[in-house]
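J.: Once you scroll down, you'll see the structures, which are given as structure tokens.
Read the figures in this text as sums done on the coordinates, not as results from a lab. Please read all numbers here as calculations on a predicted model, not as lab measurements. Cβ atoms are built from the backbone, for glycine too; each structure is taken alone.
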Structure 1
Amino acid sequence: MGSHSRPRRGSLAYSPRKRARRPNARIRSWPLLHGEARLLGFVGYKAGMTHVVMVDDRPRSQTEGQEISVPVTILETPPLHISGVRVYQEDPYGKKIVYECWEDKEKSFNRLEEMVENLSMENMYHMSFLCHTNPKLANIPKKTPDTVEIPVGGDVFTDKISLAEKLLGKNVKIEHVFREGQFVDVTAVTKGKGVQGPVKRWGIKLAKRKHARSGKLRHTGTLGPWSPPRVMWTVPQAGQTGYHQRTEYNKRILKIGGNGDEITPKGGIVGYGVIRGEYILLHGSVPGPKKRLIRLRHPVRPPKHLPEKPPEIVYVSLASQQGV
């Protein structure tokens, strides 16, 4: 006799499934990196996907040392311009801004150094950089740059002050933040699919032939029991699908390139065009459509077994991207 129970369709972990507030993702949690002062993240624009042939360097893999074909996502990463510095202080009610400096104003970090020395509480301060992208250096049809706030990691706060004095008003490339073979977390807003039914939105089954005489094939069998006498929020129903903020963990950077000609096929990438400058290749897929802003950060829960060297890429396919 068959079982009357089954796993529910669709995950409730992302409820309510409503539209994101903005097309640019927001990162609420950052890792605590020790050592020298450095940026904890970067941004890029999604260009498309292809596949590469690389030597498998994963430890204890069945194909270790052999050439394998893996899917990759191409992100165009123009340099970030550091336009401001902001310092937060821990407060019983959260974090409050205690110092702010912009590149068009006088760069006076003396007051910040005196404030830290007098209080001698470096661990109570957090520094972040106010950055904006350079869409003119990428194949992005927008004039207004995207502004993001990226925190600075490190143990010594005075090193963060020195880094701010060095980088304020200058551009930072992705090779100064990440390296080849490193794992990163990717945050973006997914593709919007509008209002969809429960079959596509939650993955429920179609009604059977004998159950569909009323003409409803793609509806839920029941909206719930008699008690409680209301429709629960866990019942699959139609609604907004896609355009949600999602984070994927531990995406490996396979390559960081500075010349977009080596990855751009003849005629450009379909739906994107020509890659003009710096780019990276990420192992696997990335949320969002083409030309969507993608945010990268250092992993908050990195894998235990990490490859020691950058991957060896043998071949990069351009055939699947041609627009001619």
Structure 2
Amino acid sequence: MGPSSQRSLLVVLALSPLLAAAAERPVGFQRIEIPRAGEAPIQVGLWYPSAGTPVRQSLVLWSHEVVVDGPVSGSKLPVVILSHGASGSLASHVDLAVGLGRAGFLAAAVTHPGDNDRDQSLAGSRANLVQRPEVIHLVVDHLFHAWAGRGHLLSGEAGIFGFSLGAFSALVAIGGTPDLTEIPKLCATRSSAPECVFVASHHGDQGGPATGAPPRWTHVPSFTVAVLAAPALGFTFTKAGLESVRVPIQLWRAEKDSDAPDAWNSGLIRARLPHPPEEHVVPGARHLSFLPPCRPEVAASVPAVCSDPPGFDRAAFHQVFVEQVVEFFRAHLGQPRPR
């Protein structure tokens, strides 16, 4: 076990009394739809402190134990938005969402329109990159101003977690401005780069010359902290494009990530941020190791998502991962007070 793994284990052991208490708290779950003018509504999953008897439910490739449509308990619950990667869904980080709910947060996981497990119509397009932070802004606005449970929330500030392309979206939301002309530049010199292969396989326009006016990027002032896991398209953020990012950041990367290579993704973000992030490198992990362990009955049928390099224990890693992410949000958002 390396130093980083030892430190993580010590953190979990130190927190164990708190974790045991939190594990007893029921977590409520509800699905909501957020309307968009002239567009299909945004699908969002919400996890939060609740009361009642939880039941085990399947959720895509995963499962969770929740009080379905349970009442919201507590006051001044901090909000954390979860943004998934390409072809994901609101279920993609369910174990983190449940962990946040148990710790007294409202976790709101977005299913990004046009780039999810059921609809890939925007995959590989510039429109998808621009729309993702717009959707996140709509979700935050709805939670604070229209959601029925908004009276339970700590209003005015929120955190965001993003994985892969969700981390790109999170960086934009917290003030980053990407330069999409960097994509065709990369593909001209590294046509076999996973980003370029992905765009080509989806017949997207990200690798071609830009047309029309430059994108208008949506930033969300409510975000005061961010956690980024295995960020994709990190090379599109120049030093100037990140100079307005001032919130605390926890950055996670997988040692064996061949989908978002460190050299031109996490490594560039780390070097170009105005303030160094809190960085965690996960030994033996691959890109999709940041997704929760799959349900045993489906794991063998979806090896591309559910399998890991030999010797890597995804379940053990996620116990540490969830607790450290929760503690980072706890340190930088208002203290949750569930009843």
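J.: If mean count of other Cβ atoms within 10 Å over residues 71-78 comes out at 24.2 when worked out from the coordinates, which of 1, 2 was used?
T.: Of the structures listed, the value fits 1.
J.: The value 15.1 for mean count of other Cβ atoms within 10 Å over residues 55-62 was derived from one model only; which of 1, 2 is it? Please report the intermediate quantities before stating the final value.
T.: Working: 1: 11.6; 2: 15.1.
Attributed to the structure labelled 2.
J.: If helix-only ellipticity at 222 nm (-39500 (n - 2.57) for each DSSP H run of 4 or more, over all residues; to 500) is calculated from each of 1, 2, which structure is the one that comes out at -9500? Numbers along the way, then the final one.
T.: Values: 1: -2000; 2: -9500.
Of the options listed, only 2 reproduces it.
J.: Ranked by distance in nm of label points 7 Å out along Cα→Cβ at positions 167 and 223, which of 1, 2 sits at the highest value? Walk me through the numbers before you get to the answer.
T.: Values: 1: 5.4; 2: 1.3.
When distance in nm of label points 7 Å out along Cα→Cβ at positions 167 and 223 is calculated for 1, 2, structure 1 comes out on top.
J.: Match the computed value 74 of percent of Cα pairs over 14 Å apart, for residues 215-262 alone to one of the structures 1, 2, and report its label.
T.: 1
J.: Between structures 1, 2, where is relative contact order in percent (Cα under 8 Å, 6 or more apart) highest? Walk me through the intermediate numbers first.
T.: Details: 1: 29; 2: 18.
Looking at the calculated values, the largest one is 1.
J.: Identify the structure, out of 1, 2, from whose coordinates FRET efficiency 1/(1 + (r/R0)^6) of positions 127 and 151 (r between Cβ atoms, R0 = 35 Å, to 0.05) was calculated to give 0.45. Kindly include the intermediate steps, with their values, before the conclusion.
T.: Working: 1: 1.00; 2: 0.45.
It must be structure 2, since only it matches.
J.: Taking Rg/Rh (Cα atoms, Kirkwood Rh) as the quantity of interest, name the structure among 1, 2 where it is greatest.
T.: On the way: 1: 1.05; 2: 0.94.
The maximum falls on structure 1.
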